[in-house]
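Just so it is clear, none of the values below were taken in a lab; they were calculated from the coordinates. Remember, predicted model here, so these are calculated numbers, not experimental data. Cβ atoms are built from the backbone, for glycine too; each structure is taken alone.
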Structure 1
């Protein structure tokens with residue numbers, strides 16, 4: 001493995017990053033804090049602060065990452081979907097019968113809309129041995145549901161235990177073994193696993209009113225492992241962050257990862273103003289105008305954050321070994337912002353398309369839905385982009401289908417079909433977009449505009 005290149009960031013940027021984590025460690029009173037920044041798919045900065053002289057952690061020091069584990073579990077489930085072993089709309093009961101939560105779909109569980117309880121029955125699972133909950137029934141309890149299935153976002157740790165059990169059922173192997181074979185080994189995440197190994201940080205509780213420490217217990221979570229068991233390092237999580245953006249066909253393709261990064265669960269009313277949503281195993285948040293994707297994690301003695309700004313091509317990892325005190329999510333967002341603002345992403349050079357179908361090129365240009373003007377542009381990525389000429393209104397990108405239609409990728413037109421309707425001579429009469437008719441001129445005479453066009457045409461007042 002090559003040593004990460006870190007010289008690319010400017011000295012002022014590196015100092016700003018160091019200052020941010022120094023403030024976080026000092027004000028949060030963390031025994032130690034380690035962080036890294038990833039850009040262009042590789043680590044470009046690494047920093048650490050510690051309360052013990054001469055023992056600073058580095059990118060190879062393990063910390064417990066808590067619920068970031070859920071993103072790894074989600075990757076395993078999406079792999080099964082891509083292989084055709086399950087559908088996201090399948091009820092859990094189809095593949096894992098008898099749980100009492102079988103009406104929830106696979107997508108519901110991934111997006112925390114399955115209606116399940118947030119936690120297991122007492123005692124608190126994060127601070128007690130997993131042997132207390134040997135079966136799924138022990139994780140779910142007698143009344144696993146708190147809300148109607150599919151109606152609202154309600155974060156559920158037991159939901160990811162069910163997904164882990166689903167992986168085990170369909171793969172015929174323990175979740176830990178499947179994860180190692182299908183994700184950790186292909187991505188070379190050699191310092192990520194279910195058990196700590198040296199060098200690793202110890203977990204601490206810091207007294208809220210005194211500068212003293214208390215060691216936290218380290219429990220094996222048993223059945224709850226798919227929800228929060230993993231240990232990892234900033235080095236490994238940096239590589240995982242790069243994977244979550246770029247994809248790796250040995251593990252999961254870029255299209256499925258984009259699906260994971262898309263909102264799948266409606267936010268709670270209290271989250272709407274905060275700009276929070278949840279995808280398929282990933283959190284989505286707004287920080288100013290910047291969209292951040294990733295996941296946070298915590299277990300007694302540890303807090304963790306993985307933050308990605310895809311548009312800026314910057315990711316940050318922050319790990320601390322204290323139960324509370326350090327807002328690792330905020331710190332991660334700040335590290336991303338510092339790099340993105342101080343050293344903005346340099347755009348790739350513009351390059352023309354290599355090959356072009358004249359029938360597709362014919363679609364480019366201005367179109368009108370009624371009287372509203374839109375521009376349809378063909379990009380070098382092969383996608384069509386529809387944007388209002390006035391800057392307001394619905395917009396979307398479209399990907400070509402094999403049958404000559406185009407599928408909307410986002411916004412109002414996500415999943416809707418764009419189709420060119422041609423005249424007998426082969427020329428384009430109009431575009432049909434989910435029954436909306438787009439013509440080359442406003443209410444073009446002779447085009448198939450619903451309701452027809454007044455034969456006297458446009459006129460003044462008189």
Structure 2
């Protein structure tokens with residue numbers, strides 16, 4: 001019997017202009033809107049917890065810990081579900097659950113019943129639904145566009161996401177100042193609804209072909225063995241995990257430090273986040289050119305070397321406009337490097353992974369990086385409470401050298417070009433289609 005082709009290329013997927021690809025536009029619009037909404041929350045939620053609910057350092061760290069815990073526990077299952085069922089349906093369900101959970105915050109605030117404990121519950125529910133949505137969304141892209149367009153697609157996605165994050169941060173700062181942080185979260189609720197609507201309108205066939213149903217544990221283990229069997233995927237995963245540990249420690253205390261120790265206003269806090277996000281847009285757009293000119297490996301190595309240096313202004317800063325500008329510039333540089341490396345590494349992983357393993361491959365990385373995040377947040381709470389916020393930030397800065405060393409000691413540091421060989425062969429560990437054939441001529445590493 002002749003098997004059906006897994007994901008027939010949509011007629012528009014081979015067009016030279018991604019903007020003429022309707023399904024890609026719908027995907028990009030929905031995801032970018034969700035990113036903008038998330039940026040509103042990134043501004044409003046710390047203000048709500050720190051300034052309105054008077055959260056302690058330990059409570060702020062606990063809130064960050066609980067928000068990052070669901071991906072660590074559910075990522076592998078979410079990836080297996082996305083490879084087994086409809087990615088579109090999983091994305092829509094995740095968006096709707098997030099919208100409902102987040103909508104309870106402004107409602108409770110209006111009733112005068114909002115507490116830090118409710119924020120923690122919402123963080124767990126929203127984080128659980130978000131990991132389901134993310135596992136499906138990241139692995140959906142290779143089924144929407146032709147392989148030759150994957151790097152350009154990720155570059156455009158990274159750039160637009162950065163612009164959306166900038167707009168969301170600035171709009172979130174405005175909403176927080178005008179309507180209050182609780183009502184400002186309504187913008188993120190709306191963004192989830194828009195994302196679900198755009199996903200619903202994607203017409204390309206993206207469902208997996210029917211295959212014998214196996215135990216969830218079996219499919220999860222296949223994903224783990226798949227990543228372990230390819231040194232490129234393994235190195236990228238450990239680079240991401242060590243980066244996430246350090247950044248989780250820093251991010252858990254960043255808002256507290258800027259708002260309370262450096263006395264930034266909520267508006268200035270949002271502007272700093274938005275200005276930094278512009279660096280991500282620049283880095284994402286420049287990624288294909290930088291990868292062609294210098295090679296993905298050297299580019300990633302440089303970005304990882306620069307990242308710890310961008311944290312130094314934060315450690316020596318004092319209250320005042322001049323230092324706010326310096327911190328914003330440092331964040332711009334950091335996010336530019338992260339975006340250039342991140343969009344390229346994501347393209348490499350998608351290019352060297354067979355379609356049937358896309359979501360599970362991503363879920364392995366997500367599991368380890370997500371497990372590192374609550375660990376970093378918990379460490380932030382212990383250090384912030386025990387020795388102070390600034391020493392805790394110094395510890396996080398030192399930890400940022402770990403991913404640089406992981407990549408420096410691997411063959412990936414010398415990658416000079418993107419992989420071009422389609423996925424072929426068979427993975428000897430599980431009988432599934434394997435990674436692309438060809439010599440280990442260095443793959444690039446990255447974030448995310």
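0.75 is what came out when FRET efficiency 1/(1 + (r/R0)^6) of positions 71 and 95 (r between Cβ atoms, R0 = 25 Å, to 0.05) was calculated for one structure; which of 1, 2 is it?
Working: 1: 0.75; 2: 0.95.
Label of the source structure: 1.
Work out which structure the value 2.8 belongs to, where distance in nm of label points 7 Å out along Cα→Cβ at positions 223 and 255 was derived from one of 1, 2.
Derived from the structure labelled 2.
Can you tell which of 1, 2 yields -7000 when helix-only ellipticity at 222 nm (-39500 (n - 2.57) for each DSSP H run of 4 or more, over all residues; to 500) is derived from it?
Numbers: 1: -7000; 2: -25000.
Label of the source structure: 1.
Identify which of structures 1, 2 gives the largest calculated value of volume of the Cα convex hull per residue in Å³, for residues 79-142 alone.
On the way: 1: 107; 2: 67.
With respect to volume of the Cα convex hull per residue in Å³, for residues 79-142 alone, the highest-scoring structure among 1, 2 is 1.
In terms of relative contact order in percent (Cα under 8 Å, 6 or more apart), which of structures 1, 2 is highest?
On the way: 1: 16; 2: 26.
That would be structure 2.
From which structure (1, 2) was volume of the Cα convex hull per residue in Å³ calculated, if the value obtained is 200? Before the final figure, lay out each step's value.
On the way: 1: 200; 2: 130.
Computed on structure 1.
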